[in-house]
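Please find the structures below.
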Structure P
Amino acid sequence: MHARVYLGYILADGFSIQTELIYSHQIGKEQGVFTRRLDYINLPVILHYIFPSSMLSGFYLELDHQIGFVINNQLKSS
């Protein structure tokens, strides 16, 4: 399961910035005996540059960086 909230802001001609708050819930089996539950919060920041329409119409450049936190890490036997 994932949930996402994002906010974007135009900085100047062709440049914008976007930040997101992403929650991710993951469950998996280990060795068929244990169940692991992981919950994450990720905070990416993305810088967009949209090329002028006369040059490369429809193309853009994207640079990003992300920081993440594990907020829950449980291991249970079945």
Structure Q
Amino acid sequence: MKNLTLNLPAELIDDIQNIVDRSEVSFDRWLISIVIERVEFEKKAQLLKNRSESANYPKFDQILARVPANRPIAGDELE
């Protein structure tokens, strides 16, 4: 692991500490888990963006055109 020094607002540190106090996890471990979640989110978002850029939209429309225009099942209606 590498060390990283962060300058965070005192209020944010207090908020994190309150969360950590209730969760039985160390401050560092909690912060690492949040950073990991965000990094994974960004990777997935980039993957989806890349896939959307290579999508064949005419083919997609062609496939969707084959779906029958039935009424939705009860409970699946759009509001």
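Here distance in nm of label points 7 Å out along Cα→Cβ at positions 11 and 51 is compared for structures P, Q. The highest value is that of Q. P, Q: which one has helix-only ellipticity at 222 nm (-39500 (n - 2.57) for each DSSP H run of 4 or more, over all residues; to 500), as calculated, at -21000? Label of the originating structure: Q.
Match the computed value 56, 35, 21 of Cα extents along the principal axes in Å to one of the structures P, Q, and report its label. Derived from Q, not from the others.
Here distance in nm of label points 7 Å out along Cα→Cβ at positions 3 and 59 was calculated and came to 4.0; which of the structures P, Q was it taken from? Please list the in-between numbers first.
Values: P: 4.0; Q: 5.3.
Here the read-out was taken from P.
The numbers here are math on the coordinates, done by the rules we state, and not lab data. Because the structure is a prediction, the values reported are computed rather than measured. Cβ atoms are built from the backbone, for glycine too; each structure is taken alone.
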